Structure P
Amino acid sequence: MIEPGFCCSAPRNKAEARRDRVVRAARKLFIDNGFHATGIAQIARESGIAVGQLYRDFSAKEDIVAAIVSTDCRSFMAADSLRLAIGNDDSAQVRDWIHQFVMPEDDIDNSRLFAEIMAEATRNERIAAIYDVVHEDLRTLMREALEMLAPGAALAERRNAVAHTILTLSLGLLHHQLMRPQLDIVPLAQAFVVIVDREIDALRVETGAAIAE
């Protein structure tokens, strides 16, 4: 006996699986060749999906790019674990998340794709809009994390500046890693962590919060 809803859910799942194949294939090609050097025909071959079907699932290559941008930006920023730490009022875990966010990405392919995303955002309004939403979500969450560590309305502007600093250091390190892959950037990342900790500790001193980490 077919359960209610089964006949409706199966085609949707099949379509989602097909779209996922296209996105995964495109992601690989974008890492290897970049967005603009990758065409729909290449994506179709890599995914095993016919060009006609691909265009029924995605009206243009930009739709595939947008799907990857939305997924990869959020994955790169790994905000869920920070939300959990904030919800648990776990200052040590929050600070550890910030440390990990500043440190270089282990997977160089992820870094290369994220750099492609940021480059595309400078010339494509739709991609820029997606990136801006994700970036603003993270910046808001970062401010919430800093407010948990160093509460007080009087420090709002300082927390905002520190949030900007953390994001800028992380993105800058990513570019440095891509441009000079032969260098060991861990010492530089560790120096950045010291800078971030110093700023956070200064905020906490002003609030009178005990620095127990």
Structure Q
Amino acid sequence: MATLVRISQIETLPGQSTILHDIDWQQFEAILEDLGEKRAARVAYFDGVLEIEMPLPEHEKVKVLIGDFIKALLDEMEVDFEPFGSSTFKHMDKQAGLEPDDCFYIQNNVVMRGARKLDLSIDPPLDLAIEVDVTSKTKLEVYQAIAVPELWIYLDRSLKIYLLCNGEYIESSLSPTFGTLPVREVIPQFIERTFQEGRGAAFRAFRAWAKQNLAKL
């Protein structure tokens, strides 16, 4: 008699991903339960295809830095937000689910205050999602399916901003969240400064840049 292998028994090495096909929604939910919440791996599911990705340490450091720069800038702008990190977002009707590297409710922050569970069948889609080193088509399809209006992708020391338009992502030079601030160019520069000067010095310089440029608006 054959013995079924639990998904938690499958090892995905850092920097690599495991892709499973023909996974229905019930199997997806069972796999999430088997993987548990205390794990480094992240998942993306769309239309029967499940990708389990294990990020590298550098990936984790960069995604934290980008998230922290966003928080610092929103604080300087006195804009309220709700951070949801790498929470699991699922929408059964759209057969889609994923865990961003980082994400925020900004325009919808009031609606999501105090939220302890997420249900995209009733909750609004997150306002801003961050992905680092994305080469996976699956993830982009999921973001489109759950209608995330703004997606940032950091790849090869470059930041690209994508806005959802008629169900497709188009690249933009500016972020609607931050107006005319040139975040696409500036954030990668300060990420590199953290590697050269340390986090403290880089963030102090970033806040000084933010204050100076916000005063001009």
Structure R
Amino acid sequence: MHKLAAELRHRELTQEIYNIGDEVVEYIEHLIEAIEDWDAELAIDCLAELGEIVDDARRDSGRVVGELIGLRQALVSGVRAGTISAAVTGEFDIEPPRDVTARTLELKFPLEGPQVISELAYALRGRTDTVLTYLREMVDYVLEQTDAVARNLDMISLPQLYRRSGQSVVVAVEGWLHTVARSNPAYVRTMRGHNPPPFLEERARINAIVAKVAAKRAAARKKGQTA
């Protein structure tokens, strides 16, 4: 490959690493929005979507990193000449957020014996806020680690990062479903609907545009056939 073409491909692949991380984070943020609205059914759907995205991210990141390693080896002379940035070192290998499980939530916000409404509300909101805080920390963690690999391919394994992060997110959300949504469905129903997830509105807008374009194409094809 010509040196200029290799450098362009290097930049494209580096950007692709960021894009993969952004997509994983986007679906974690969908879970955040679903839980903020106390929507258990939507959270379950978002978990399924996250699983698919994580599988894609593991496969795609492995492919991209493999090609980048080959390109960087080919461009060693470019590194020495200053035409391509050398690997950046730093404290990127950080600890992930401490896992949150159903047991964690039950211990931190116990509900034992008869409860008055205020005590129940305090515990369920505490459990929910704990999971939301964890998910937001996981978003930051995934972005930071993805950036670390984009700068230095030897930092960590991206496929393993996305696998572990995805599993930890599932455990946390399942903990919320078990200790909040399924254990107190009546309270959750009263909370649901006050904070509609913005990503659903965006999906509806995009779907409307896609449907409009499809309708125009169908009308154009029909007109062409009758002409």
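For this structure, a couple of remarks:
- Structure responsible for 1.4, with distance in nm of label points 7 Å out along Cα→Cβ at positions 45 and 61 calculated and labels P, Q, R on offer: P
- At a computed 21 (relative contact order in percent (Cα under 8 Å, 6 or more apart)), which of P, Q, R: P
- Value 7, 26, 24, 19, 15, 7, 2, 0, calculated as P(r) over Cα pairs in 10 Å bins from 0, in percent, assigned to which of P, Q, R: R
- Answer label among P, Q, R for the case where distance in nm of label points 7 Å out along Cα→Cβ at positions 117 and 157, calculated from the coordinates, equals 4.6: Q
Coordinate-derived values only; no laboratory data. Because the structure is predicted, anything quoted here is derived from the model rather than measured. Cβ atoms are built from the backbone, for glycine too; each structure is taken alone.
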